[in-house]
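Heads up, there are several structures right after this.
Rule-based calculations on the coordinates, nothing more; no lab input. Because the structure is predicted, anything quoted here is derived from the model rather than measured. Cβ atoms are built from the backbone, for glycine too; each structure is taken alone.
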Structure I
Amino acid sequence: MVRILHIKLRRGRPERFLVTLEDESELIFSPETVLKYQFHPEKEFSQEEFRAILKEDSGIRAKDQALRYLEMRPHSEREIRQKLRRKGYSAASIDTAVGRLRRIDLLNDEQFARLFIQNELRLLPCGKQLLRQKLFARGIPRELGDPLLEKYYDEFPEERVARKLADKYLRGKRWEPRKKREKLVRFLQGKGFSWEVIREVVNETNFAATDSDGRS
């Protein structure tokens, strides 16, 4: 049998209970588990029952940890899984937490991808190739990400995005024309634009111009 000796509330965010067992070992439990199983001094559980409670509580605490991450910013499922793994949660606990958050739509890769694309195009505009790589690095598969990319780049064509970036990049630069051209090509390549888009922008640019927008 497993017997509880002491229970102490540990205040913080989130609140937890420090539970001391008869063998003087100490374990952390969520308030949800303490209330559900009516923890109190002298309460006893069978070994099998207590193992099941530990497993259930680990899933609850993993879910609570994931919610704290989601409060800070939207996350993809892969990001949440990676962060919980680094926190030391088991695969089973992570699966439980992710499943709960999916069911209440707090973890939704399609919603995450939409927000991510919108924010990137607004704050860190780049080409479709680079944005696809960023989505993939966050666990968004191409079959989910590509249709969303097509939708948003229909609204904000790559050529227009590239032109705005090129104008800003060249503004005030007094390099000789050949150097301007070479640097602009490397800049746009680094931003993830295809060669077709880069060629169109480069062909439209007057590299001999010294005005603010670099185009004739």
Structure II
Amino acid sequence: MNQVILAAKVRNNAGKSVARKLRKEGMLPGVLYGPKTKSIPLAITAHEFKKIITKIPRQQVLFTLELKDEGDDLVAKRTALVKDLQLHPVSDEIRHVDFYEVFMDEEVETEVPVQVIGTPKGVESGKGMLEVLRRSLTVLCLPLSIPKEIPIDVTDLDLGDALHVADLKAEEGISFIDDPETTIVTVIGTDTSKEEEGEEEAEEEEEATSEESAE
């Protein structure tokens, strides 16, 4: 987990016009909230924030927000994760940031990306293809224990096999929140393998018909 300090100005005003004005000034509107935190409207430097999450996946950044008032005086420090980013529907530019306050001694739920490792036996045989159904999983752990990714070894998977949340072994101090029966990856038949199966079935039917006729 990467810890980064980020200055954030507490906003007294909210609304679309205020948000537009902030963006023109090179700032990003945002909000800090949490189970013990009343929502606090913020403004952060857009360039600085984008530089951070370009280098490090946002799920891997634990921000220390230095909250400053209108006079640029430090009023508080809060630890937070990025909960959500609102993007422009066309340009994908960041429009708004939601920060979720966390406490170092309290567990937090967060999404962690899945990393697929290896090539399944069913794929190497040429009869199957790997289908990834979940790109991330929800974990519960202390903020500094949030893993960078969850490795999923698919090497032993054959055609028709699947891995579920229940099949994973969590590291010490980390729990999986998703339903244990949730399928993460599976090896499905390719169109070619389905065609071959169809041809085999057709051949078996022809043989059976021929035998009946002979009788």
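Quick check: 17 is what I get for relative contact order in percent (Cα under 8 Å, 6 or more apart), calculated from one of I, II. Which structure matches?
II
Of the structures labelled I, II, one was used to calculate FRET efficiency 1/(1 + (r/R0)^6) of positions 75 and 187 (r between Cβ atoms, R0 = 25 Å, to 0.05), giving 0.00. Name it. Structure II accounts for this read-out. The value 153 for volume of the Cα convex hull per residue in Å³ was derived from one model only; which of I, II is it? Matching structure: I.
Starting from the value -19500: which structure in I, II was helix-only ellipticity at 222 nm (-39500 (n - 2.57) for each DSSP H run of 4 or more, over all residues; to 500) calculated from? Derived from I, not from the others.
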